[in-house]
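Enquirer: In structure tokens below, several structures.
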Structure I
């Protein structure tokens, strides 16, 4: 595989690992306002990436369908939502700030289920990166290397605060810095794995690339609405999460249009 591909697959994971490394030099745990701000920022990046990097390209690639060019994007989007909904019901996991685990009943430890929740959250991001790179590698899809790298970079930017949000509370609960970092970094390991598996399926995906791109968008937006928006608005009323959502959305939109060539 080309070096640019490996680079693109690992950039999002590097963002998570760097964020998790905050346990080694940050003195205090993240407060409620900081967590809401970082969660809002991550949500804004994911929404913008879903639109500019996934849904709009999916519609463009089906433009030969005329007024029905939205159909593959709509079908793929709902398949992505259904896929994440199914995983949500099956995989035992625990969201931050929640006392009740979701998914099938399990005797897994709390820290394991917290990590599984974030891994579940990160899976669609890895699939999105894999689908875009598959389009660049194997398909006459109009997806450029710059566009694919832009998506990887945008996801890495929003992964940085996510890594910190996982590792910092674990340190506050008494975990060693090294162990808290390990859990934070491992939560992002599913992204390059998901991306790599998606690329391995490229021969299947390329003929249905509009569906694959919108599938990833549906899965990502499911995570935003199911998990990030409620976390962003939790606790004492504040506009910080909403404002940082707007910042993340604007940043990802600008990156995609400026570096990815626009859509």
Structure II
């Protein structure tokens, strides 16, 4: 596999949660590799910023507002992309998130909300985009998960269950969509997003403690995640159903704080 095999010239990629953090990092890397990026999120201002950043660097991108919690929005996202470009080659299911809550304080509604936000959204967008990729005979879906899917972390139960679902969704879809469409997953640890930077800023000791608990003694970057995603999207990729841990070598949580015992 040469560098030319990692070029994405002429391909179109839909990326959810593309307005900041990991989503923006993936968008900029894939754009640099030649893909046209459809940046999607609920906030138009944020995805407009990502589009501007990509265009300033010489890439191609557009912003399409969509709420991943709304099936109709995701169906429209794929339809609008096809109407605009006539193809969908790559889908990056990046949108999702967590709200810290002790187990006994999690309501049924909050539990379902986390699953829908992280897992159902990936299922629905993949389902909406798959017919177009299958008809074209090729495509790549990359899901974004978390170390919380395999490490029990207090306060992140609903999120961890949802992300474990994302990883199993990846394995199941990889079997169902082969050989035309590859489906892979990146499972992330601490990545320097605006949210993590805010935590560093609020407590200077947090950074030192988090790094000390991480085997590689540092955090990841959104662009570094983007490079891993680029491999999964590239023509030279010989992987499907894979879950790649990008977490600095974690075997346990590296969060410096933990909820108290019951």
Structure III
């Protein structure tokens, strides 16, 4: 910590808990508590039950969770591939070219995601690229929305790379492709893993653009949570939300372990 005095450390920790508990921890605790309740008419819930989770891990909820996982994994891999390739290509451009490429990739983040969803819906609702009504339009929207984060993460890591390793490999006669796959990409592996985890988490929770695009047979879990709460099933929706949070956290923990091993390499 930057604060070294005992009194200063206690002050920082107290300020952290004052800000963290009401803004972040308390809302999540309310969701978890509601998922185990049947009624909440007073200050505290009543009627403890686990029946909501039986509905949250089977049937339509399980199918929606599988849909979210497939969508998030596919969109993350596509975003990581496109974003990393663009970041590597931008490293060889001049300053003005890098700025233009950065602006292009940040454009979907600079506008509301519902605008991105509408743009994709209009662009791919007619031949020759007719994706409307298929799962691919949802995956495409998620890819467009998260690619900016993959690009920025990898681009920031490239700036910090020591060029000595690449220069040493090139001076020994290594081809550019060999330098890329055996020197540069291994050095970028921790950043690639971090970018993949970020893209996955963002895709798992994306709702605005998905609501405009999803077909009936490809409903991600956030859409089902919104639908359940909109019908008044708040407690069932809370249980499904906890399942979504838990699944996302488990995947992020697995990715963090891979990133830790990669950083030691």
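No lab work stands behind these numbers, since they all come straight from the coordinates. In this text the structure is predicted, and so the values were computed from the model without any measurement. Cβ atoms are built from the backbone, for glycine too; each structure is taken alone.
Enquirer: Please state which of the structures I, II, III yields 3.6 when distance in nm of label points 7 Å out along Cα→Cβ at positions 51 and 187 is computed from it.
Expert: Structure of origin is II.
Enquirer: Work out relative contact order in percent (Cα under 8 Å, 6 or more apart) for each of structures I, II, III, then name the structure with the largest result.
Expert: Across I, II, III, relative contact order in percent (Cα under 8 Å, 6 or more apart) peaks for I.
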